[in-house]
1. If you work out mean count of other Cβ atoms within 10 Å over residues 106-113 for I, II, which one comes out largest?
2. When log10 I(q)/I(0) by the Debye sum over Cα atoms at q = 0.06, 0.07, 0.08, 0.12 Å⁻¹ is computed for each of I, II, which one produces -0.32, -0.43, -0.56, -1.17?
3. If relative contact order in percent (Cα under 8 Å, 6 or more apart) is computed to be 24, which of I, II is the source?
4. For which of the structures I, II does the calculation of helix-only ellipticity at 222 nm (-39500 (n - 2.57) for each DSSP H run of 4 or more, over all residues; to 500) return -13500?
5. Using the calculated result 0.05 for FRET efficiency 1/(1 + (r/R0)^6) of positions 202 and 426 (r between Cβ atoms, R0 = 30 Å, to 0.05), pick out the matching structure from I, II.
6. Tell me which structure, out of I, II, gives 175 once volume of the Cα convex hull per residue in Å³, for residues 178-337 alone is calculated.
Structure I
Amino acid sequence: MGWFWNSAKGGAWDLSSVERPWPPGATAIYAHISEHVSPGMQGLTEGGERLPDEKDDGAVKWAAGAMDGVFGHHGGGGSEKSRAKVLHRAIGVVLKDATPVKLGKLYEQLLQDGVLDTIDPLLELIVGDRDLDARRMEELAVWLATRAPDREPVKFAIAVLGVIRDEDHSDLIATLGRHEEFTLYAALALSNRAGGDAERKLFELAQHVDGWGRIHIVKRLAGTSDPAIKTWMLREGFKNSIMYEYLAYTCATVGGLRGELERESVDPAVLAGAGDIIQALIAGGPAQDMDDYADGAVVVERYLHHLGSDPKEVGQLIAANSIQRFLDDTSDWKARETRGWTPTVRTSLRERIVAIRALPQWKERVTAGLASKDPNTFGQADEAAKALGIDTWGHHFARLESGDGDGWYFVMRTDDPGRIDRVISLAERLIPLDKISTGPAEETGLGREWADHSHLDFVLQDLRRFPGKGWPLIRTGIRSPVIRNRHMALRALSAWGKARWPSTAEALLTSTLKDEPTKEVRDEIDLVLAGKQLEDPKIDLEGQ
């Protein structure tokens with residue numbers, strides 16, 4: 001790297017007059033992001049998340065940074081050595097003679113697929129190539145980073161700027177990194193080039209992202225010894241819009257959660273963070289969990305200790321209930337005893353939780369939260385109500401009636417036929433069935449513009465448990481352009497059995513079969529008409 005960082009061959013070479021390999025008037029991604037950066041404000045202003053190369057083609061789209069995040073985090077990345085060699089050759093050609101044709105070919109190759117699987121081997125080839133002109137490489141990278149209207153070439157440019165040390169491009173990199181689509185590459189670049197200031201640059205960027213970008217940065221801060229960063233990890237660092245579980249273990253261990261909780265008194269913000277981290281470790285999932293955390297038993301004991309005998313926050317009740325569920329787990333406690341989860345400790349923890357749940361103030365606080373119009377306050381109160389055995393169905397229904405919520409999933413979580421009748425009546429009144437039943441198509445139904453179709457899904461998925469109820473909703477689902485609606489409606493009819501169908505059901509299915517564009521749905525209609533049972537859906541819609 002040292003040779004590449006300082007190499008310069010010079011000579012006449014200029015990108016300013018070369019025809020750009022993208023349509024005239026296309027908006028540069030860097031210009032778009034810069035326009036949505038406001039001094040003193042974290043992240044991007046409204047409209048900044050939508051990049052200039054976003055296509056309105058109705059296809060399923062990944063959230064910003066999600067595709068690189070998922071494939072990079074769960075294996076993959078850096079495996080396309082053959083494609084890296086092709087790109088390396090194309091770069092060498094352009095650096096010798098930047099004609100429009102050669103530059104266009106390189107740009108077209110950068111647009112193909114994603115750069116995630118290529119960038120590591122490509123950087124190795126670039127850094128190790130003594131025939132590449134480092135000055136020209138830098139100019140090409142800056143040119144693409146600041147002017148390209150397409151995301152993959154910008155990602156490539158950010159990564160290259162991370163291995164060039166002659167000039168400080170950290171401000172350019174950090175600006176692009178504010179958009180979650182580029183944060184992974186910005187984090188790698190800042191780590192490669194920022195020297196002793198890398199941690200501080202990464203920490204600053206972490207304040208501006210809360211999705212996959214936050215996850216990437218915190219993972220790269222795992223070796224920090226900076227007290228400010230460690231404290232931030234326990235207060236805010238683990239929080240992200242994907243899953244707290246991705247960062248809970250990293251922040252607990254690197255941030256020194258055990259040491260903080262072993263103090264005589266604890267900052268309220270750290271105590272609140274500890275509750276969230278403990279819950280995420282218990283939930284487990286995509287990263288290390290409570291069974292990987294050697295300090296888990298001590299941390300839980302100290303957390304409950306600091307709650308004292310009279311905790312007031314509803315979130316603390318939720319955390320205590322989560323710990324209770326963990327203690328009631330039927331896993332191999334013999335293995336856990338080696339990490340401090342002895343029978344004596346578990347008994348002591350249960351006794352503390354029982355005492356916490358029995359406090360008289362909870363019912364009043366939870367009831368007040370359930371009356372709130374704020375969705376976060378209501379959601380927390382709803383979770384706390386589960387710990388107390390309080391039935392919240394009526395609250396969810398009332399929110400739907402008043403237009404303050406969209407909890408169709410929750411009101412269908414009942415076995416009471418009377419309640420289901422009320423939900424069906426409300427759905428027929430609030431969901432615009434005539435606008436949904438426009439005929440079968442191949443729509444995925446993702447995005448805010450399909451909210452009504454998603455609401456119908458939540459009702460349809462449970463109507464299979466109530467034969468004969470909700471035929472107008474099922475009829476609408478069968479004629480919906482959203483494939484998922486039709487799947488749900490057909491499963492409900494299948495579960496009912498033909499003997500319980502309304503008189504018009506068979507004729508509707510027969511006529512719809514002629515219009516159905518999707519083979520999978522046509523096959524399902526044939527099976528339902530033949531009286532065959534369809535398998536239950538493989539997924540539950542709660543996550544929507």
Structure II
Amino acid sequence: MDISALQKERAKYQPKLPKSLRGGIPKLVEGNKTQSIADHQEIEKLFPGTSGMPLVTFEESTNSGSEKPVNVGVILSGGQAPGGHNVISGIFDGIKKINPESRLYGFLGGPGGLVDHKYVELTAEIIDEYRNTGGFDIIGSGRTKLEEEKQFDKGLEIAKALELNALVIIGGDDSNTNACVLAEYYKQKNSGMQVIGCPKTIDGDLKNEMIETSFGFDTATKVYGELIGNIQRDANSAKKYWHFIKLMGRSASHIGLECALKTQPNITLISEEVAENKQTLDSIVDYMADIIAKRAANGEEFGVALIPEGLIEFIPEMKVLISELNDLLAEGTETEREFKMLKKSHQREWVALQLSKDSAELFESLPAGIASQLTLDRDPHGNVQVSLIETEKLLGEMLKVKLDEMKSEGKFKGKFNTQYHFFGYEGRCAAPSNFDADYCYSLGYTASMLVSDGKTGYMASVRNLTASAENWIAGGVPVTMMMNMEKRHGHMKPVIQKALVDLNGAPYKYFITKRGEWALGTNYIYPGPIQYFGPAEVCDQPTETLKLEKA
């Protein structure tokens with residue numbers, strides 16, 4: 001395999017571990033028993049075998065290993081996030097520490113590999129090629145959902161054939177929910193198969209008291225921060241464009257908030273704030289137009305605005321419209337079939353006739369391109385595909401109309417030219433930052449120790465992340481502790497509760513004290529590329545979000 005000079009150097013980097021994992025096989029200490037974050041009785045009924053389990057932490061031990069070998073299968077599930085290869089490296093090194101005869105198998109292409117019995121044994125030779133690298137290409141990922149008993153049973157067949165003790169599922173909230181369902185099923189069948197989860201998502205919405213951040217968030221926001229800084233430098237050089245940058249993050253605005261803290265742009269929209277204040281599309285445009293006009297009055301006809309990918313679903317009137325459209329265009333319905341039979345030129349008029357009065361008026365007021373994007377095929381969950389909706393262009397077009405009105409009223413004197421960007425895939429497979437390299441390796445190593453101690457239905461947890469790595473706290477949290485009941489496809493289902501931006505939290509509170517100053521000034525920060533080499537105070541720092549949360 002040909003590799004770059006950077007990859008050669010990164011291969012030499014030895015990720016740091018918490019002190020508790022550095023010596024011998026660590027001692028597991030059980031803490032308080034847990035219960036779900038909400039809907040306790042329903043969760044306990046659905047998960048009788050894995051509810052109420054205690055929190056666990058690991059402490060230093062001089063036990064040198066030579067435990068029985070453990071065979072582990074690993075699955076990468078869902079979208080990519082920087083550091084996944086280091087999670088797998090950590091699992092590999094951990095199980096080899098337990099016993100050199102332990103074996104690791106990777107299921108190919110995500111959860112579907114488990115069901116279809118497609119796998120590869122991950123040897124030291126393979127693992128060493130992928131240490132500290134980005135991407136999920138060591139075994140690939142996929143979005144197959146493990147929800148049916150026949151899938152579970154197919155998984156058990158290959159697990160028995162490979163003499164697996166455990167599966168480690170590396171994924172986001174849905175993937176870890178499915179991991180818990182799998183753990184419960186295997187426990188009820190007395191199969192002997194353990195299931196452990198690891199918290200992955202660059203969106204940052206899988207976090208709580210025990211999972212301080214999901215892996216990949218640090219690297220992705222550093223990559224986006226570099227790109228935003230580059231755009232800001234360009235804006236301040238050319239002084240003639242407003243740059244509208246849409247950032248990944250459907251369910252929460254963590255990426256947008258973190259990138260704002262890193263780069264200090266003129267406008268940052270926070271979806272959760274929009275929902276809390278019940279802002280309309282028009283009021284958002286008014287807010288942005290006011291800043292643009294004030295900057296123009298100061299001779300600055302340029303700026304940068306950050307827009308979360310999922311913003312459109314947080315605007316109350318748009319949320320109602322999208323809900324009606326999701327029902328109208330749900331896969332397999334008569335209305336969906338009727339819609340698809342229409343000529344493109346007739347679809348918008350037909351849709352408007354099916355909607356409530358307010359939603360129809362809003363739908364008809366939208367630019368034609370945006371209205372069309374709202375009627376595209378739904379995602380596997382039956383929801384509009386927000387990544388395909390060009391919210392940044394919607395706002396830009398509406399602002400042009402608004403500013404023309406203000407110009408005719410003498411309230412805006414200047415030019416308004418736009419450039420549009422969407423930063424998403426650029427951050428998902430980047431080589432992990434030192435922080436993510438360390439964190440991911442520690443998560444994988446922790447998962448291997450949970451396997452060694454016979455745990456199932458747990459998610460690997462590494463906490464105290466604003467301290468130096470040696471003082472991180474490794475352990476496990478029962479997945480059921482993070483669950484509540486939510487409506488999915490018309491049915492109440494157990495899911496891990498998504499963590500939205502906390503409007504009472506320190507990062508958001510700090511942001512709102514600064515955004516007025518950033519709006520009218522040109523106080524841009526240009527973070528530059530991720531730093532791999534240099535002093536720890538430059539290279540190994542956690543996100544601004546974590547620093548403020550843990551201050």
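1. Working: I: 17.5; II: 23.2.
Biggest value here belongs to II.
2. On the way: I: -0.42, -0.56, -0.72, -1.21; II: -0.32, -0.43, -0.56, -1.17.
Of the structures listed, the value fits II.
3. Values: I: 9; II: 24.
Computed on structure II.
4. On the way: I: -17500; II: -13500.
For helix-only ellipticity at 222 nm (-39500 (n - 2.57) for each DSSP H run of 4 or more, over all residues; to 500), the value -13500 is produced by structure II.
5. Working: I: 0.05; II: 1.00.
This figure was derived from I.
6. Numbers: I: 117; II: 175.
This figure was derived from II.
Since every read-out is calculated from the coordinates, none of them should be taken as a lab result. Just so it is clear, the structure is predicted and the values come from calculations on it, not from any experiment. Cβ atoms are built from the backbone, for glycine too; each structure is taken alone.
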